[in-house]
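Please treat every number below as a calculation from the coordinates, not as lab data. Remember, it's a predicted structure, so these values are computed and weren't measured experimentally. Cβ atoms are built from the backbone, for glycine too; each structure is taken alone.
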Structure I
Amino acid sequence: MDPGIERALAITPTSSARERTIDITTIGARTGLPRRIEVWFYRVDGRIYLTTHPARRSWYANILANRSFTFHLKHGVRADLAAVGTSISEPGEREAVFRAVIADLNQPANPAGIGQPVQPLAEWLAGSPLVRVDFEDVKKGVNR
């Protein structure tokens, strides 16, 4: 994988909102048409995840219907990465990831300036989508 792409994906809790902001293009669950939106991504234990505060999201429904999507890096480096999304329903993994995301958002230097504290863990577990992102060059030994 290109070193610039690796750096862009290697965000940490100190990464800015800009560094976390990407676009994704999913295929509409009902329409079958491409849908591009801006979202944040998170990195937990070396894996990339998409999530948001508790709410229903069209992008999540689209990934449930068609796991393949495009992950568009747009800050620092521009790249369109073929990706596969896996909905995470296993309680232990969901809790571990949401704990890390909430800790990230509740830090004093919160990159988004979101009011703190963010919603409690129980609310995230009950109502937030969670998708693990795997990039298609995983076949070549890259799984970031």
Structure II
Amino acid sequence: MSEIGIDPHLRTRAFARVLGPYIAIFTTVLAIRLPDMTALIGDLFADAANVWILGAVMLAGGLVIIGGHRNWRGPAAVTVSLFGWFVALRGLGLIATTSVVQDTVDAVTLESGPLAAARGFFGLLALVGLWLTYVGWFSRSRPRSGGTRPSK
């Protein structure tokens, strides 16, 4: 059953327009500043209410993406859908297993090897964000049924 009146390709582009720049900007800044953020991360986990609120917001945001984007056709659609699941599961992890998440973050930020790997991972995510930005803002629409492109 498809949703009435909304082309799944256009929905993917709409999500990519928002998520692409967010992922690109946030992960770039995070990759650069990660070594300096240990105090900030420690402050976050020091207040259980902050962790609970962050986890709840992440869970809700992920569920919005999951519920609003039900398309798994094509690389951009898969990326948007996987991002929604990733955010929702991270939020669930924060509210359900806070100490496990905190131990993992501490292990990554306190050792140079895992820290370098995390920075590289966030750098790769920044590239994914740039690609989604391109898909959302600059790529052409795919052909409609019948094989013709929409007129401009």
Structure III
Amino acid sequence: MIKKVDHIGIAVRSLEEALPFYTEILGLEVQAIEEVESERVKVAFIKIGETKLELLEPTGPDSSIALHIEKRGEGIHHVALGVDSIDERIKEMQEKGIQMLQDKAKSGAGGALVAFMHPKSTGRVLYEFCEKRDKGE
């Protein structure tokens, strides 16, 4: 069902201000930066072994990341679990009484299909199912 922790999403006010910690202090390398217009977020991917850090910068005051930062501050936003057959995982969670934020997978950063479980159903942790379209990831 779950293959691995795909990435950890970290909400930041500014990629420009946050990235030097990861690149200069920790010595990590940014793989890519992209904007996901539908989510009003700019994303930087940093690979660490089998897992990635996904830094999330809001591109508008009404994005979910901006609202998260306003309410909780910068920091861990979500944990993404790599899966196959994301639609089957969504259905399975719903059958087990887990509230999903999406009934169907949607396009996310890095070309993945994603769906989030509601934190009220998961011990207050925002979990994301993440299915890579490119199985090599």
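Which structure, out of I, II, III, was distance in nm of label points 7 Å out along Cα→Cβ at positions 23 and 87 derived from, given a value of 2.6? Answer by label: I. Sorting I, II, III by distance in nm of label points 7 Å out along Cα→Cβ at positions 63 and 127 from high to low puts II first, with the largest value.
If helix-only ellipticity at 222 nm (-39500 (n - 2.57) for each DSSP H run of 4 or more, over all residues; to 500) computes to -26500, which of I, II, III did it come from? Walk me through the numbers on the way to the answer.
Values: I: -8000; II: -26500; III: -5000.
So the calculation was done on II.
To test your reading of the models, identify which of I, II, III gives 28 for relative contact order in percent (Cα under 8 Å, 6 or more apart) when calculated. The structure behind it is I.
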